[in-house]
Structure P
Amino acid sequence: MQWTSMIAIYALFWVISAFVVLPFGVRTHDELGMEKVRGQADSAPGNFRPLAVVIRTTIVASILFGLFYANYIYGWVTPETLDFFKSVRE
């Protein structure tokens, strides 16, 4: 696998992981007992920490990419493994 492909695939894993990790640990102003600003949405986060999200996302994306790359090298799951309709065509 070329290094440019590895970077592109890792970036995809990172973005997908960011959307998965983003809602964890975030609390609203009501849950934290903080005063809301006039016109603020009830669902607005009161304790959003972007650095924590970036660190968690990087960890999750690295683990997922590591599994992906190990599967690429060792061939644990192949297209033939996922062919559920093979017996129908034969």
Structure Q
Amino acid sequence: MARMVRKQIVIEPEQERALEAHAKALGVSQSALIREAIDALLKDAEEQAQRKAAWEAIEDLWRRADREGWGSGGRTWTREELHERGRTD
């Protein structure tokens, strides 16, 4: 096991009771449970960062497609203009 670093934290009384009960139910130490929670938090933050980067890449691609007219098939009219032409009022 890697070298451990001692940390002192302050938690709410309700958190202490829940931590103690949960650790006991799982048969692990409170420290182990806290380490698992930290690992889960860091993994979630990394996944969120990856999702954000992926979404930003998609948005950049949409903006480029809009600028360059991808998918227009050479049409110069818009859907809204087409609907306006079809009205008879």
Structure R
Amino acid sequence: MTVKTTLSFTDRHYGFLAKKVGEGAFATQSAAVAAAVEQMMLDEAGRDLALRAMAEEIRRRLATSPEDDTDADTAFAKARGRIAAARGE
């Protein structure tokens, strides 16, 4: 479904959009704005995923006795691995 709306841009932003459409990077200014919004959504999902992985690692470390604790490099390597797996990498 497509929703029609009116947006306002600064001269700088409008000029950038017009330039990108003129260069053929996007078919229309609407397509460029949609791509920007999509990228923001992906960025937010990535941040959420990273925060969840870090929170999980912090909870795990809090539940671990000091004798069984691992160093930060190992712990965050595991978190990075879980993030990569969740992204399908």
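Observations on the model:
- Source structure of the calculated read-out (distance in nm of label points 7 Å out along Cα→Cβ at positions 3 and 67, 2.7) within P, Q, R: P.
- Answer label among P, Q, R for the case where P(r) over Cα pairs in 10 Å bins from 0, in percent, calculated from the coordinates, equals 14, 29, 18, 18, 14, 7, 0: R
Throughout, read-outs are computed from the coordinates displayed, never taken from laboratory work. Computed from a predicted model, the values in this text were never measured in an experiment. Cβ atoms are built from the backbone, for glycine too; each structure is taken alone.
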